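Several structures are given next for inspection.
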Structure 1
Amino acid sequence: MSNADHSVGRALDMDAQDSLALYRSQFYLPAPNGEPQSYFCGHSLGLQPRWAREYVLEELREWETLGVEGHFRSARPWLSYHERLTPHLALLVGAHPAEVVAMNSLTVNLHLLLASFYRPTPERHKVLIERSAFPSDRYAVVSQLRWHGFDDSALIEIGPRDGESCLREDDIAAALDRDGPSIAAVLLPGVQYLTGQRFNLQQIAALAKQKGCMVGFDLAHAIGNVPLDLHDWNADFAVWCSYKYLNGGPGAIGGAFVHQRHHRDASLPRLAGWWGHDAHSRFAMPDKYVPIAGAEAWQLSNPPILAAAPLLASLELFAQAGIPALRAKSIALTAYLEQLLRERALNRTTLLTPSDQDARGAQLSLRLNVERQRAKSIYEQLAARGFICDWREPDIMRIAPVPFYNTYKEVWLLVDSLLGIMN
């Protein structure tokens, strides 16, 4: 048995020593009934940064007073607004600024990049994904296969072994070793949305490149959550959304990464739009498309300013806090949640997320060891008490202690309330 201190006093002590505690006040905590909720759902929709509203209102005022001249004369000119996001995003994904771009939504970006990097031949036309991929990724990949004249047999899906919740790295390696010569592209997540498992992207990219495969990553649950180093890991491309850990708000502008080795590849097919045309001659409206030398070449249209402004407010907080400090607190918060569940809840929950801190981000996914309807009722009672988590059918509860705005006391209260309801 552990002799660890599981009192609320211990949680308060840890909060008192938290160097990032001040950032909690930089976000609005939902309070639909007047009492702030304990929000553990940043893996689904991050909270609103306090400056987000002002940033949006500033652009509305610029539009009101300047009209079309806001593209050039506003405090943050709309013409180059997306470029303000670039250095922050480059730091978060471990890339050169020219390798990243803020644009569109995740699935739109995935289609755009698959149009370039899924280049099938009769001998090499398969795509490797995980069996439990987020549905939108699977839909996109299958539609790309069919667009090129292939059927679902060209889809290679790998998943956990029987009785296990997470995918083994050895099984990814085995699939690449077995089917590599026939695989045109690999698409895997940085962090698996359902279980919270973090993948070793560096190893996956190395193995895939050895087999001659293009390799891309879905970073929806990874960016702003775990450290990334896409350039050095040698990924070909990556896509992400910005409304989860990046706190960009519902419908926030997404983003993409394209490794610099592809920037001047004239043979690379592309679905082009005018905002990807060379910026110096864009407004000359030439007939011939000349792509920007960088990830911005994959842009189609000018960015939605009102969907980018909240993201800018959040990214400035990331720049202040720094990923190393945020990651350190995330590891500690998530470990504390796991410890309380294991030692206070004993055998009442089953953890689906790896215990290894290097194999997960902020999220823990678990099953309550009761009948499914009873488990759903417990989840709903937690929500009624102000603990906002997430339920995924048929029986998985996802809990994400986010280092920006969650506290150790909240984690303690969540587990204490869970036990109270189960008792």
Structure 2
Amino acid sequence: MLNPHGPLEGPESFTPATKIWSISDLTSGLRQLVEQQFEDIWVEGEISNFKQHSSGHCYFSLKDADSQIRCVMWRSVAEQVFFKPRDGMLVRAFGSVSVYEARGELQLVVRALRPAGEGALQKAFEALKKRLASEGLFDQAHKVDLPRFPETIGVVTSGDGAALRDILSILARRFPLVQVLVSPVHVQGAGASDEIAAAVRTFNELPKDSFPRPDCLIVTRGGGSIEDLWPFNEEVVARAIYDSVIPVVSAVGHETDFTIADFVADVRAATPSMAAEVVVPNRFDVAAAVDGMARSMRDNLEGEIIRLKHHVRALTASYAFRRPVEEIGIRQRNVADLYHRLSRIMSHSLQNRHLKLIGLEQMLRTLDPDRPLELGFARVERGKVPITRAAELHTDDLVVLRFKDGARESRIL
């Protein structure tokens, strides 16, 4: 028998004073011994009988050619696993060995799970990339151009990540008239790839004549390890982006990070901030382009008037004008009539162009987000992000009221 106070005892040493162990004491003692000896270890084996309970907890076995051990992985851990465990997959599990006292069984309590093998993730990445490329998912012929002036942009990312805050800030600064629809999803861990793909499909299922319907999509997240970015390397995400009739911009991680989503998307942006700059123009560049076109039209009209004046002078100096007086008079009257008609046409054309230019300038002024402040309005901001709906504010929220001549901090009552 197991005796924590001395050596093993045999049947011949049994006396009325001999300690009799209960099953509970025995399994409890085994659990203590096992947990002390096998704490914080890595185990490599093949997954067998993998099941995920409705509670989110996962139960499976790890086995090799000769043995197997039961494993349990609690929901909080399973949510951080970046791939889908399945039977037959070779993995490495980190955790502690314990004894499930109710059944007297050894079990490994898994606290982390990784694909096994040197470069397993990179090999999986290259294999999927090669297969999808052979199917034509990366072909340039399938990619479409982004709209030049989008009215609505859909964003698929974490609802509370820095990537979303950066995108909203840049869009508001570059093109404040654009409307943004956000589909918040998990961007790492088990199930994240399914959420991302579902969000892309949901945007595409909106009726084409509905408002608002995104003119383009940004699928994005900030930087992280290859494990963190792995949902964007899943086939389900690649298929959803490929099937999207709405143009998709992929912006995952940093400049040096490349995912399968980047290769399938219509446009790849190096960072979430660059994605926001890609999908909308800079309003100041638009204003400069309008001014340039107005100047070009004015210069062309003035050049045409000068050319016609020179032509008239050339006509008056020609041989026809040296004929008898009556012929000269006729020609002069014709020329004068043509000149006046041309002047009226040019003047009318210039006036129309001038009115259009004034209209464009007024339209540009309406784009200025600070113009309402000059009319006595105030803009409510929280963290430099404009608040447009009362439902976004709660009691005791700190906000900033921005006026024409400055800003004041306020608290919501």
Structure 3
Amino acid sequence: MAVHDSKQSEKDYLRRSAGGEWEALKPFPPPGQLATEAHAQYLLDFAAMLRILTPTASDLVLDLGAGSCWVSDWLRRCGVRTVALDISWDMLQLGATRLAGARGLVVGDMEELPFADGSFSKACCLNAFHHIPDTAKALREIRRVLTPDGVVLFSEPGAGHANHPTSVAATRNYGVLEKEILIDEFMDACLAAGFVDVRLHPIAHIIPLFELQQPQWRDWRKFTASQRPFRALEKIGRGLLEAVGLAKKNLLFEEAFAIRLLREMQPVIEQHPVVTAHRTPFVKPTLSSDGAKIELLNPPSSVPAHRGIALRVRLTNIGNTRWDTAPTAGQVRLGVQLLTSDGTVITRDYSRHELPAPIDQGGRCELALQIPPPPDVTEYQLKIDLVREGVSWFELGGSEVVTHRVRQVR
């Protein structure tokens, strides 16, 4: 089928297939229908993408082949900014309905992206790249629109997809292109397009950042294809046992288990690979950890009745994150919780206090707090903690809090 015909078929697909209800509710089935393996795969793909890319509020994510924009919908619900691109105007109209507006929706061809160089820090393509006729051209375009440290994630149908009955029917009935993404071939194409580092995530849905470079994947395949006598000859101490299949319940149990596990996993990985392509060398991220040392400087233990309490607090950033102060999701502020005299929470969000400036790891600052008096409480406690707005209190990640008992006197 000609490239032009394939692309036009993608544009016409929704109208010709009468799949509007299914696409509008994706990744869930229409009412009265049961979810299938395909629906489960969509949910797994999104979870893996979210855990591997770990998009933040500062990222702008390009949702490639967005269709009815369910991925952008879910990312925006997670606080992530997105631009959704699809070749089909009809699909994006469904997306505009889903997203309550057309903001950030762009009709465009993945082989000729309508964006400036370096427009996006991250990109994702879930189950759409296998429709693209010119793989090399599209990969070059995706690399172009990523920032110098940008990354794109692909989660695609792999070996066997082109000949699956569903794919054969889609090509025959609607003229769409149904290719299969083969791991070695695709990783080579990403490198040829200029990506510096390409990684396969073979167990993305269990351990997202367990990843393999192409030579490691080839070693995996070589190992699973090896036969027992040849492996045994390579072993000096255990070769004879392995050659005749002995000791599987003791000495060679681990190897027998490993070869079985790898052999069973390999076709699953090949049938639906998850690959990331990076513009710079991949560095496994360290887990973010918010931590603070909180010191009260000469706090008063009693205050006149119905009077607020003045506290001076010194804060030191002992975590590995930056405390940003811009009024957006992720802003760090000091929070005061009101407790009873025995430590039971009365009001979790009793008062909030701005930091004077962003605080990097190891930095510190001092705050002067004026905390209002609680009504109808003679003796109480104040719990001082930091909170990353829209995310979590530092205490919940193991950071130490400070409590201070206050008594009102007449």
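To which of 1, 2, 3 does the computed value 22.5, 73 (Rg and Dmax of the Cα atoms in Å) belong? Display every interim value, and only then the final one.
On the way: 1: 22.5, 73; 2: 36.8, 156; 3: 27.9, 90.
Corresponding structure: 1.
For distance in nm of label points 7 Å out along Cα→Cβ at positions 94 and 342, which of 1, 2, 3 scores largest? Intermediate values should be presented prior to the final figure.
Details: 1: 2.6; 2: 8.4; 3: 5.7.
If we compare distance in nm of label points 7 Å out along Cα→Cβ at positions 94 and 342 over 1, 2, 3, the biggest value is for 2.
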Out of 1, 2, 3, which has the highest value for distance in nm of label points 7 Å out along Cα→Cβ at positions 350 and 366? 2
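Read-outs throughout are calculated quantities, based only on the coordinates presented, and are distinct from any laboratory measurement. Keep in mind it's a predicted model, so treat the numbers as computed, not measured. Cβ atoms are built from the backbone, for glycine too; each structure is taken alone.
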